[in-house]
Structure 1
């Protein structure tokens, strides 16, 4: 009688026999009671233990086998990654041993984890390297994680279409064209502590390091992008709520970060929405450090830019998008707290703003400029200023009224030295919590540029040999911080948000640690859900919703408790929420 039924609630799943039977209860039981019972059974499912599988892969030369009787365990690993992907279920982990693993690879299943076995160095590649027009790896499944792998060659090293992907501690290089491509469906993807280089070996005109094709919520953090044939990062029209933070982008032949481009299509009055580039170091850039075309609420803040615009474009280049008589401007643009050091050979100056390029509440201020030969210029077509000196720019443009110029006194790693005019020279930004190295910013008077002086250990620029990414990666904080480090970190947060009383600091730390532990418990519970739900997107969506709802509830309760006890003012609470944002996600 059920043969004609369709949809997830009618699939034969033994693991969900009890919930499905609830739907068949007699009509005398109300629908609201049935829903309540189904919800209760689902929550019970979330809390029940069920371990995911670990699969091991070695090359055939190292003793791996894809035979039918091969268990794919540590003692008898598979010979190919393709076979492991076929055998794995959602929620499983595939561990790769050292050696070259030949692709191409296609990940369709959700929630898989691919990673290197401890102290091993696996390399995913193609037989023809960068001359191969295949994509080395295509990732379609949602919520997949890839850690500690090296990708070499292919038209693209990696093309991501599934949402929620996390790439961490990976090296991707020697691509024929784009190295990492995020398609329009790759929402909420994160590239963290990755190294991306040697793009465009076959087609330099499209040799972009990371290309984002209109997805929502992409994050690049603590990545090292270098020796790129085209733009370091290019965001195509439609990209929304994307963040580039604490990245080192260097030795780029075109623009460091391109935010759309001339001729791009604008939708609802903008090509891009809510794009943030902050705490980055951009150096040795042939074109603009950041080019901006028809964005809405773009924020370029607290970056250190060294030797950009070497061959063409200003260091910060702002243009509208034109289609016939229609002009789409950059609305509500914010360029604040940036340190810009220009090369002697710079032709287009520090900032260039095209005709009709800016609208709304534009804020260009509290920046610091320097050129080693003492000359740097600014252009604003609307203000009829063409390559004018700094004094004329301040007087006639209406911008940079609180900005400064002169030797910034930086060290060889592009960090501030004692006595730098950039120290304590920027305004408070409520959303800004850390610096390039992951150190905490001063709250009321942060420093100009990517570095906060004397905020902790500094990172080498470029990173030392063997380091993947910038060498950073903790940002303000990550939920997996070792327990022994959490107390001192919370003490630093109390310093930044200006909590002085020792008793209040102790109460805040206690409440935060309790919420932290509850979040970890939710992480573990969620990790156990995927193997049970397999490929049922509807139930996975319910699980994700419950998980996010629970995390929000934990921190809402913590915030409410701190407010009720009058431990934090409204202003301090806002800063507290910014400082702990990574714990809440």
Structure 2
């Protein structure tokens, strides 16, 4: 069997997932892989930063001459948690590579208007602190919410009902649900819709800023509820997802996975960072070059591959592929629309409910009407990182010892991460990186493996002058509207391209682009690639036999 040279464009979760699955196919699909990542770090929307929360004052001891040190903490600006109950593939891979760097988060939420006229807290998983009955979501409202989600989840998953609800919007389903409900329940359903359901959809990263939550595809929203939040078909009880945060940030998970693959396959895998790839797809080969960009020299000469897998955004793929896409494929990719977003780490309370006792891990804005705006969410990081958690570990003598995070005490500052702030955050509240740190994700490799290539122009980690850099991130995500869902379905017949050498994976290609879905897509894609390769080998063998006969 000929060894395949495969290029993967994109070093995020999807790119690493495709590489992982391809490298398992030693008997069916022997290959060498180069991953091209346009950024200086791997991970895509997994972006972890260090934030400086100021000088920390500690009591002086006999051995301490100074009580001044800076409190440095981590903040995820993108991917920030996972549901261990539903992320089956991710959990399995983490166990395989020995990644245990995650802990249970505090799974609570606050739904609020900026002026404080409406505040609701979802405290079902609150384990430390108090719940105010005057603002806590009532049992009746929580039950109404859970019943609605369970009904919708059942209808979009049921084989007999799938076809009926395939083109339903959330608004259409809500209207139908109300039509079939008892009239005495309508006021509670309306409150559920306006104060919980629509605000929650508006806080989803794939929300449609044109149609608002009512115009979103029902099946897209419900799949998110099922995978990320743990809702189940026919189960009207509130879900109990096992949501965990990354102890050292989501970047640590990506870096650990990359390091594992590089160590396990030192001669079969290479990662090229800071590489804006330019791609030409021909019948005989795929040619990839990295032209000079912003003072960088790029690759000295084009590289040839047997196949290329695009795990980047759809619009980035269209820009990168200079030759070799059919018009049909272009039409599919062109259906996918993106929104640009900003994430800010800060200490500004103006984006939260006026009553700070209502602040929870996830803080969701209740907007007027359908809220046709970019999605928005504010995380209280102290709650997200579960500062109040208490657990026990066994010491050398077998005695349980109580452990704490060390952050749950008076004087420790609260800090937040806001996605698309609803009001401007004043500059003086924006957190900065520690002095001497560049704005780089935490846990990043400072020493590179021999088979990990750095192109000229790499900005090395190290000290910089000044007081640190603002912790702000920019990212984009596809809008999960009907056009995108159609593109996901239509993409299947274009996998392989005209010559069985051009493939696509990534967040936009499957569901809501959750990490579990990215791994699911990677598995499915490698199955398709293996089938294509088997078919090609069969045709080649047949041709050789015919030539021998002649």
A value of -8500 was derived for helix-only ellipticity at 222 nm (-39500 (n - 2.57) for each DSSP H run of 4 or more, over all residues; to 500); which structure in 1, 2 was it taken from? 2
Across 1, 2, relative contact order in percent (Cα under 8 Å, 6 or more apart) reaches its greatest value in structure 2
Compute distance in nm of label points 7 Å out along Cα→Cβ at positions 58 and 82 for each of 1, 2 and report the one that scores greatest. 2
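None of the figures in this text is laboratory data; all of them are computed from the coordinates on show. These numbers come from a predicted model, not from an experiment. Cβ atoms are built from the backbone, for glycine too; each structure is taken alone.
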